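Pasting the structures here.
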Structure 1
Amino acid sequence: MLRIGVDMGGTKIEAAAVAEDGQIALRRRVPPPRDDYDATIAAVVALVHDLDEQVGQAMTVGVGMPGTISPATGLVKNANSVWLNGRPLDRDLRSALGRPVRLANDANCFALSEARGGAAAGASTVFGVIIGTGTGGGIVVNGRVLTGRNAVAGEWGHNPLPWPRADEIPGAHCYCGLRGCIETFLSGPGLARDHAARTGEERNPMEIVQRAEGGDAAAEASLQRYEDRCARALASVINVVDPDVIVLGGGMSNIPRLYTNVPRLWARYVFSDRVDTTLVAPRFGDSSGVRGAAWLWE
């Protein structure tokens, strides 16, 4: 049986027909209609109907979304795709598709996918990290997503950067209304902003990585700052959740040196005599979001 998973990312909306074993049978993706709620609904509906037509039947639909549905109001909260906030996304999708829809935070979907047959298979407690356009996280315990009483479990990106240096205070403004959130440092735009502030050069994250590999001292310094900030931020998660495995996802997870350098740095910040938590790359890459979303119907 095939299920549809939808990943409403900051750079794409992707939908896929996912088999019970997690294999993707069909995939479609489009750019997200920024700042347009109705167009976002329409884009998801078009992708779902396209997959239905290809398969020849209406399938169940699970959606990984930025932010979450507030248990208090039933409206979207905490989405960095801010045009979704305050909207009844679940009800509007259900109405537009004419069928039930299950939604969960996109980082929760990512963590669930990697915990079930992915890079964290077999681990009891998994922390899934999204470091891309924004910075999110999800927690899976014994194969189940931990949502939390306020539906914000895992939202480490909107804690302040721990153990801040003098030049990191008060930090950049965050869309959430505060300053100095982890997201403002560890998202892709956060790295680019930090590099530009230090060098005056406008570079995207992958250009910074490439220049560092080529021996550019300023780019190397930017990456070292990023790695230390990532180590501090993840150490604070380890101190609270103590996961077996941390899986990185999002565009920044494609930087190979993070998996060596960040664990080497986080030991000094973790409240333990040694750190056995492992930091791993995702097995399913940017397919994890749709896989996890499809499994919301299990």
Structure 2
Amino acid sequence: MTEKETRTMAFYGKGGIGKSTVCSNLAITFSEMDNKVFQIGCSPKIDSTSYLNGGEVLDLNILEHTRDNGQSVDVVKECICEGYKGILCAESGGPEPAKGCAGKGVKIAIELLSEYNLFEWTRANVVLFDVIGDVVCGGFAQPIRAGFAKELYIVSSGELMSLYSANNICIAIKAAIEEGSDIRIGGIIGNMRGVPMEEEVLEQFGKTLGLPILSYIPRDSIVQAAEGEGGTVLEKRPDSEQGRCYRDLGKNIMQLEKSDFCVPTPVELEDLVDMLREYQEKDYQIA
């Protein structure tokens, strides 16, 4: 059997939009497709991989563990654990609130994983970077600016602040590309909130920025129910319609060809507001 090409994916979006939920369910989907998966939480909250770990945060994160025990390959290895379905999990960690730059943990963690060749050591052929919030500083932009992730996916709803964050991410991506980065955007993952005309808004947003919508994932209480039991939808409710949505999204992503990836064309905030106002007026007229 020939060795699979490694896919490195970064997931960005507004804080609280559901990136970790989407990322963890995709990790399981990719694992079910006979891939070795490594998910890295890039947040000081250290909770990206918790639902791949029985609902518990990892005992060790890279920034804190190396700070306390020194930087060495064995110390960093201790921060990588095996979760549900053999998915490898790690958390970058970060400083305590108001005591440092939150992006520092991301930068240090990824650099150490690379320095000690631990991406190769894991033998993972699908690597997922679950990145906190917007691209707000060099640390959080590290997966894309340093070339660790080649594919970027934006998780967004049809709400103004979510679209605003998505647009900001596209501004950062375009700047990185102009500086020589070879990263491209695979598309937008619609993690729906149930606001009026949400699919139409996201569709128009995607067309305006030149990005495809890869999935419309419905808002469903089954997600909270599964996470309340300490797992993902695909672990706790594998045969649900919601589970099918995650699996379909994973298949769509794995089928993408290099020619399918895009360079975004971000817009001004005023244009976003005008677009949303147009759809709000349409909704009012329908009502």
Structure 3
Amino acid sequence: MPRKLIGGLIQCSNPINDESKPVEVIKQAMFDKHVPLIEEAGRKGVQVLCLQEIFNGPYFCPGQDKRWYESAETVPGPTTDAVAKIAAKYKMAVVVPVYEREMAGFLYNTAAVYDADGSYLGKYRKNHIPHTSGFWEKYFFRPGNMGYPVFQTRYAKVGVYICYDRHFPEGARLLGLHGAEIVFNPSATVAGLSQYLWKLEQPAHAVANGYFMGCINRTGTEAPWNIGKFYGSSYFVGPRGNFLAEANEDDDALVVAEMDLDQIDEVRNIWQFYRDRRPETYDDMVKL
């Protein structure tokens, strides 16, 4: 019997472009803006949905203001559970990226994964943390310490990579080796060099590893940082590198695509990258 997966991605702009507002007010406004799009995904039959990086807040990393530490929360916790509860009404699994607080001083860029019945499956913590002009993420996040887990949902085996992670092929390969059939990359990235790479690197990961990818980027500009335009362009790509569905650069949007998971076997039976890889020759990769 054919294995089909209907996936969904939500790209969204910040409805309160005034970061002087209380943190909880901004978070609640962003959450409320997502609810109709999550409901729409359920009505359209989406089986696995992914939201954007730190979906319920602005991308605050262009600055170094410690007030944003108070926006971190437990995972699982009230926000991730609330999203999962909405998704479960539609028997929809969901990936929920938030700012995680494990304990005082232990803060992570994290995505929680819930199954179609609302049960919590686990989380991925962003492993690669940039620290450069406009992206001072090491001020806010510890590097991930949970490896590259894959989560068995009702519909497919799901992996997560977050934003800057996408520049590193090593983790993308490990997700494939761990059995991922679809990898989601929730992001917050602005126009510039990354816009060209946005449609280059992730299709390459999909091809090199023989899986599907769902790639999400937020939209709009955010004051007071004004580091540039978040260019949306969220998309699904298949293991042959073919684009299945795509949003534009500007609008809040739900992107939906049907994926034929049987294509993973078809592609891997032709391109035998897993058979032909030579891990015994790669020692220098973990030494240098």
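Taken together, the values in this text are just the output of simple stated rules run on the coordinates, not laboratory data. Computed from a predicted model, the values in this text were never measured in an experiment.
Match the computed value -7000 of helix-only ellipticity at 222 nm (-39500 (n - 2.57) for each DSSP H run of 4 or more, over all residues; to 500) to one of the structures 1, 2, 3, and report its label. The partial results should precede the final answer.
On the way: 1: -11000; 2: -13000; 3: -7000.
Corresponding structure: 3.
Of structures 1, 2, 3, which gives 17.9, 55 when Rg and Dmax of the Cα atoms in Å is computed from the coordinates?
On the way: 1: 18.9, 59; 2: 18.5, 63; 3: 17.9, 55.
Of the options listed, only 3 reproduces it.
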